[in-house]
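Engineer: There are structures below to look over.
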Structure 1
Amino acid sequence: MVNDNTPTKQRLIITFGKFGALKYTSNLDIAKVWERVLRRADLPLLYSRGFNTRPRLQLATALPLGISSECELVDVSLKEVIEIDQLVEHLQSVSPEGLRIYGVEEASLHTPALQTLVRSAEYRIQFLEPVDRSLLETRIQQLLEKDTILKMVERKNRKSAYDLRPLIHDLRVDEQGDLIAHLATGEQGNVRPDDILAQLSLHEIPHNVHRLHLHLIEAR
């Protein structure tokens, strides 16, 4: 939360998408892309203090490599108040290919950091080879009926297991035959689409994944 003595005069929440080659750009590098875009747009950015100063911006949550999206959020702190009516068009004009700007809105200076608000995300998984719909729906039902879904992880040469089931909010097949997965993400837990495909024994089938929506615990 921003305190009353902050030099921040305005906070902007920018909704953007990642497409094309940009979906293979890491979260750290996307932050650097945004630094360049905001500088080109000549926004009055607020910078961090210290030897290596950087613009005060934060991404809501990481997006796994190879996944496109239309719902990413970046929180930008400004040292001056600006008009935002034409800002979407202005930002888009200085953005690289694959970065799509959908909206800009103001946030209260006292709103908690976006990372603490994100709770879940919805993904569309499109199979690039035919998958029998009835088989897919049967496997989804069987998976959701399980009380526990254990995933083994190895960290520092130690193996442990954690339960994915409480982190899977919904799985369904849409009219096009795509798998729509509503999964926990953020500080409270995280499930990747590939985790779900592995549990459904469909991970070896070529597919594309697109993030459709981020769910936050409260309005910005």
Structure 2
Amino acid sequence: MPKLHGVAGSPFVRKVRVALAEKGIEYEHIVVMPFGQTPEYLAISPLGKIPCYEDQGNAIPDSSVIIDYLEHVHPEPALYPKDPAERARALFLEEYCDTKLIEVTVPVFQERFVKPNFFQEEPDEERVRQALEEDIPPIFDYLEAQIGDKPYLVGGAFSIADIAATSPFVNFAMAGGEVDAARWPKLGEYISRIQSRPAYKSVIESERPPE
């Protein structure tokens, strides 16, 4: 059985778990935190990052590389558009969300969720304010424009772009972050709809601690 290394709360691990769920692939999930990696883990993921996927004797690091691999090994249902231009657009949006979207939302998650829950530290509210008031709005504006009146970001179908665009918002919500429905109505509706897909919803629910 394939093995997925990483911690469930990571937006990058979540990307892969959603792809696996959408494709109906069973796997063993091995918890690996995103810091303090062991020599054994570095041997399969040299950059020390999560996730890493092991399948048929192959160790495959990096969420984007993993999902591309899954698409070739398990091509249905497809997570990449067939049209070359639309595929390129989906790949760009994946990269944009893996970099810029996470870059602006992660401070809120780190300060208001990670610090108090894992390190018993007070959040840096100035860092949160800067993220919410200065850094986040232009990125949300861009995503709002890209969604427009379309059900999905690219090609009229669910794709890697939709997974990458919505995964960071799970962490954002964990930290109490909200998408202002008055300013970004399309973005808010889009996130809710994508995350309500049965496979996606099952992944989010599995991350919640038992009550």
Structure 3
Amino acid sequence: MNYTLDFGPVISGLPDLLKGCAGTLFLAVTGMTLALAIGIGGVVLRDSNVKALRILVISFVELIRNTPFLVQIYFVFFALPLVGIRLSPTPTAIVALGLNGGAYAIEIIRGGVQSIHKGQIEAGLALGLHKTDVFRFIVLRPALRAVYPSLTGQFIMLTLTTSIASAIAAYELTSVAKLIENESFRSFEVYGTITLLYLAMSWIIMKAFAVLSMRYFSYPVK
């Protein structure tokens, strides 16, 4: 069987694909932001003195880490309306991405926090620093610096996971690609093109994280 390549539908649909890239980056950035907030908050609750909170965080992490993201996003999409919360597909995808990334961020950040020597915390308290300042400057920032490469890798994976949001018709690159493929039947050309676009977006995000690392987590030059 001879197959003739025809990138005509891809070229004509390129503006829509680029808009889909913007949708993917929007999902990725907002999902990462929510995931980071959940990760930091989860670490605080995970190490609290309230046993119920510790159990809640541990259960949340295990639930997310041991179920597929496709199941998670369907659950959020169909469960929220049952409690009176109705969201469109894109906000639903953001919530699901945030919950998924947050569970992994909790364990990653917690590992960084545990690497901080207790003597440093005691020294900060002895100097009269408030517990909030001790956590922000003596615990959290060095911990994030230590685990930054792991967080970067996890968040890039989260960017690629946004493709699953097409299952609930959230606006992102894969959902746009499906529409073009359904109209043109040029599967190889369409998905080959978005493969390159995903590679480009991953590279952009990786470079952005490198800039943030130099800006906020690099050690001062002597």
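Bear in mind these aren't lab numbers, they're just calculated from the coordinates by the rules spelled out. Since the structure is predicted, the reported quantities are computational estimates derived from the model, not experimental observations. Cβ atoms are built from the backbone, for glycine too; each structure is taken alone.
Engineer: Between structures 1, 2, 3, where is distance in nm of label points 7 Å out along Cα→Cβ at positions 7 and 103 highest?
Structural biologist: Values: 1: 3.1; 2: 2.4; 3: 4.0.
Largest one: structure 3.
Engineer: A value of 23 was computed for relative contact order in percent (Cα under 8 Å, 6 or more apart); which of 1, 2, 3 is the source structure? Present the calculation step by step, with values, prior to reporting the outcome.
Structural biologist: Values: 1: 26; 2: 23; 3: 32.
Attributed to the structure labelled 2.
Engineer: Sticking with this structure for a sec: For Kirkwood radius over Cα pairs in Å, for residues 31-150 alone, which of the structures 1, 2, 3 scores highest?
Structural biologist: Comparing 1, 2, 3 by Kirkwood radius over Cα pairs in Å, for residues 31-150 alone, the maximum is at 1.
Engineer: Of the structures labelled 1, 2, 3, which one yields -24000 when helix-only ellipticity at 222 nm (-39500 (n - 2.57) for each DSSP H run of 4 or more, over all residues; to 500) is computed from its coordinates?
Structural biologist: Only one of 1, 2, 3 returns -24000 for helix-only ellipticity at 222 nm (-39500 (n - 2.57) for each DSSP H run of 4 or more, over all residues; to 500), namely 3.
Engineer: For the read-out Rg/Rh (Cα atoms, Kirkwood Rh), a value of 1.07 was computed from one structure; give its label from 1, 2, 3. Display every interim value, and only then the final one.
Structural biologist: Details: 1: 1.02; 2: 0.96; 3: 1.07.
Computed on structure 3.
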